[in-house]
Structure P
Amino acid sequence: MAYNVVHIKESNEFAITIINDSGGEEKAMLQYEFIKPNIVDLYHTEVPPVFRGKGIAKILAKEAIEHFMKEDVKLKLSCTYLQKYVDDNPKPEYSNGKIIF
């Protein structure tokens, strides 16, 4: 299943809306805040329990990290899931001093 990630700047989050078995909508999200004009803290990732283990958090992590890398912003990863994501998915651009743990 393909998931559409939406960047909602007004609420400082990346989100995926998922339709549950009863036809209702649930939201997976990654929240962030700027702690300086050039440093963003990615501090919380949440996926509804019924949808965990399906790779949704990974999609959010990839999208958010790549978005801010393109914006030339340093990333502080307060969220332990995001720290694990970067450790489990090593890329040269992740080790160029742009990511702060």
Structure Q
Amino acid sequence: MNFNEYQNAAKRTLYGNEQVLTNCALGLAGESGQVVDLVKNYAFRGQKLDRQELIHEMGDVLWYLSQIAEWADIPFDEVARENIAELNKRYPTGFKKQANE
């Protein structure tokens, strides 16, 4: 599935047309927090990282991102392409730690 197919399939579950952007931005923050909590509990509390729960929460983040793009009439593939282009420009040979770090 490509990003535009995902965006199109996901929008069928978007509810409402009033304050959609605000709802999606707040939802994104909340779901991102869920991902952060899973990582925090793994890294600092010794909990096992629940792969399925991480996939679930990352999917929720992806849904909100796709619907913010949908609201702004931005094809989700464009978001992905622009991000990769920026990474390639910033790190043309890939990311490498500086020798003095």
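What follows is calculated from the coordinates using simple rules that are stated; it is not laboratory data. Note that the structure is a prediction, hence the values are computed from the model and not measured. Cβ atoms are built from the backbone, for glycine too; each structure is taken alone.
When mean count of other Cβ atoms within 10 Å over residues 66-73 is computed across structures P, Q, the figure 17.1 traces back to Q.
Ranked by Cα Rg over 2.2 N^0.38 Å, structures P, Q are topped by Q, which has the highest value.
Among candidates P, Q, the computation of mean count of other Cβ atoms within 10 Å over residues 2-9 that gave 10.9 used structure P.
Computing relative contact order in percent (Cα under 8 Å, 6 or more apart) across structures P, Q gives 38 for structure Q. Ranked by distance in nm of label points 7 Å out along Cα→Cβ at positions 26 and 90, structures P, Q are topped by P, which has the highest value. If helix-only ellipticity at 222 nm (-39500 (n - 2.57) for each DSSP H run of 4 or more, over all residues; to 500) computes to -7500, which of P, Q did it come from? Derived from the structure labelled P.
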